[in-house]
Structure 1
């Protein structure tokens, strides 16, 4: 790609502002798949990566899209955040990793102008990125809008958010149809959460949500995904786990939460949580697997709470 092409993209979107405030490896691609701009973390993550080269020189899409060309075509036709699985071609870089991509529209024409690709190699909290923005008001506004559009983390807990889980689960349902993979969806709900808010206030409620999130994240493996679904509800995806093993994992999580003592304003709080779990099946859609997990959670609630139920 010529320098003029990268410069043209820079005239339509603020690539430097976007990339300099993303701590994960990230790159802006042309609509033909060439690397227009990349951040420093991306240069460290993919050795010898260069602007102007095709992304396909360094990696390939190994998930539901099957190729980088299909991935980019999908991004151009459907707006939103889309997960992908990237397989590196370089022996010194990690073998495969989860990424997510979205189309970037021109601030002038409002038409697709580029693709933003970010690699999820560690947890990033959006507040830290926003706090580190340049003090220039216009740049801050542009970057802040970008984070709201493409953010995948919950601001309170640092876990993945509902938007991310929706896209991720769709990808997993597609994969199980093609490759017969194994996975379990878990819905977690903090018991009597309204009572905590009413008795101790919303600050205490936020503290409870954050502490439960820490318990979940501390026990789960790196390959698992934890999401704050909304309010006091969480959604987990356990990779390559089903049946008794999934139940045992959730029992450990339930026990960990029950035994965790929270301190708030010199007072001790104890909370419990209910779990509904279900394994993915080849015919599943995101809607059907969520419906089963919700049914199991409802059973856990009606049978006394603080327990794990399977559907």
Structure 2
């Protein structure tokens, strides 16, 4: 699901019409969710709106985000929100709210890019490890160095710790057993997991744009497209920070970056997008991109850039 801009209707100068306010509301939801495609391995997840990752928020450079977080009184924990694009007061806007409370604040999305958002309530590592994170995309005003993509996908990687109650172990990077892509191990990889139901799809020759966020607790991600190359890497998701022609790019913890890949136009191909740290890849951090003439026309477009 996307969150879209809203603005007052009527006659107004063009400059004013382009300055929009995006209303975003989220609810902290504590729920049981699977981390495998078969639905056999469950965890008690702390989430935004009941999904891991939370819904993708998309705005335009210069927009104002009007945000409200509700923590229902039925929850057991305090929660909060930290948008990595927001320039606010960490002790005010990002403060925790107890069950039954609501937090409201606004901020301007000043720089284009792809950013993590997450719960910042202490112990922060526990709230993130339990699933309280997501992506906010800030589209650039200036499309220079940012060619139009034929398809777009959001991928978020996270270490899976079966026991998040040991918060010291989380800090010491001890006890993680899986790598989640959008909340599940091998989520889009039927090659290594026969229960995987989806893959990314595109037609041969299309420009596919990956909005990637590293939501690991501790580990960087060496993102590599097996049987392909990154045509462009936008560091931080910002077109002003464009790199060209890379095989692998390291994404730091909590960082977001945007990756373009263009498959050969004359044939059907498959690409495996992996964290080339093998301990992560073979624990779930592999995503299959199928390039074929009959690619699903809805995938990678509209509200299907985050495949659920």
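Given a computed value of -13000 for helix-only ellipticity at 222 nm (-39500 (n - 2.57) for each DSSP H run of 4 or more, over all residues; to 500), which structure among 1, 2 does it belong to? Answer for the origin of the read-out: 1.
Thinking of 1, 2, which structure, once log10 I(q)/I(0) by the Debye sum over Cα atoms at q = 0.07, 0.09, 0.13 Å⁻¹ is computed, gives back -0.31, -0.51, -0.98?
1
A value of 2.7 was derived for distance in nm of label points 7 Å out along Cα→Cβ at positions 163 and 291; which structure in 1, 2 was it taken from? This value belongs to structure 1.
A value of 20.6 for mean count of other Cβ atoms within 10 Å over residues 27-34, calculated from one of 1, 2, originates in structure 1. Match the computed value 3.4 of distance in nm of label points 7 Å out along Cα→Cβ at positions 107 and 299 to one of the structures 1, 2, and report its label. For distance in nm of label points 7 Å out along Cα→Cβ at positions 107 and 299, the value 3.4 is produced by structure 2.
Since every read-out is calculated from the coordinates, none of them should be taken as a lab result. Note that the coordinates shown come from a computational prediction; the quantities given were computed from them, not determined experimentally. Cβ atoms are built from the backbone, for glycine too; each structure is taken alone.
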